[in-house]
Structure formats: structure tokens, C-alpha cells
Structure 1
Amino acid sequence: MNRLFYLLASFLLLVLIILLNSILFGENSYSKKSLLLNENNLQVKKNNSLKDQNDILEFEIENAQNSTEHVENFAREKLNLTYPNEEFISFKEKELDKLDD
């Protein structure tokens, strides 16, 4: 009877060691879980940034489709296009930041 008890106890101890090894150092361990959670948080931030950019682009597209003034403004500011005999002056943001300080 004692021998069976020791055999069963050693078997259970071996199973426990294998399970703990898997939990602490295996493929699905806690450290890998935390790494995956960090990667997931970074990806969520990137996705939110892309959603914001998409919203801005969608707004610009809708304005461009509905308003000729928006198209003219875009051509003047982004493409530096002007009418003949017209001078266009633009300011760089870096220079404005230096003036604010």
C-alpha cells in the first residue's frame, strides 16, 4: 500500500512539474502573454491613428466633391498654384514655432 501511495504521489508531482514548466516557460507562458498584450496595445494605437487620418481624408474628399472653394484652397495651399500675375506667400510652420517662443 505504501509503495502504491509513493508511486501515485511521485506521478502527480511529475505532472505538476510539467504543468508548471508549461505555464512559466512554455509557448503560452505569462511572459509571452504580456508581450502579446503590449504588442496589441501598440497596434491599437496605430489603428486609432490610422482611423483619425482616414476621417480627415474622408472629410477632405467630401468637401472637395461638394465645394469648388475647397478645391481652389487645396490647389493654392498644397500645390502652390496661383492665377497669372498673382503672388502667393506661404509661411513655414517651423518659423512660426520659433516666433512663438
Structure 2
Amino acid sequence: MNENQPQTELTDDEIRHVAHLARLAITVSEVSKAKKDLTAIFTHISRSSAVDTDGVQPLDHPTELLNHLREDTCSDSLSQQQVLANAPVIKDVYFAVPKVLGEST
């Protein structure tokens, strides 16, 4: 899109439709602000589309990401007493947690 070309402004109906699709309640006063904001966004996208990207490799992240994984090795596990020592409340040999279903006792 050329800078001198007129920008296409969205209609009020289009703004209300987009708001409906996004499950947003939008007031009459918000329609004009949304129209201005979305028009600016779409104008910027149109300008970006005009940039020559021939020979530019697509990328999924601006920096190379590497997973730093440790080797999967077996080790000694904690004893039941060590695990229960970290619990805020225990009942017998179990973690005591609030009841979430049914009636509480």
C-alpha cells in the first residue's frame, strides 16, 4: 500500500461483527474508537505486506532456541516419611486435603 493511497476505513457494522465474534460487549462510544484503532492496525499490516521479502528466510523465532536436557538417570527416591515431612497436614500416611466434592465432614 502506498502512503498516498487512501486507507480503507471499517464500517460500524464490521466493528460490531468483529466484537461479536470476539464475544465482546461494545458500546456505541467504543465503536468509533475501535474503528480508528482497527483501521490503523490494518493500514500498518497493508504497509508491511508491501515490503520486498524475496530472499529472506522465514523464521519461527528471532533467536535460536535449544532445549537443554539432562540425561535421564535413575536415582534414589524419597522415603514416605521424607515426603510427608513437607506436607502442611497429614492424616495417617496420606496428605490431608480439603474435600472438594460432596458434603464436607
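Coordinate-derived values only; no laboratory data. These numbers were taken from a predicted model, which means no experiment stands behind them. Cβ atoms are built from the backbone, for glycine too; each structure is taken alone.
Laid out as a table, the results:
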| quantity | calculated |
| --- | --- |
| Among 1, 2, structure where semi-axes √(5λ) of the Cα gyration tensor in Å as derived comes to 69, 17, 8 | 1 |
| Test item: helix-only ellipticity at 222 nm (-39500 (n - 2.57) for each DSSP H run of 4 or more, over all residues; to 500) calculated as -27000, pick one of 1, 2 | 1 |
| Parent structure of the calculated result 1.1, given that distance in nm of label points 7 Å out along Cα→Cβ at positions 11 and 35 is the read-out and 1, 2 the choices | 2 |
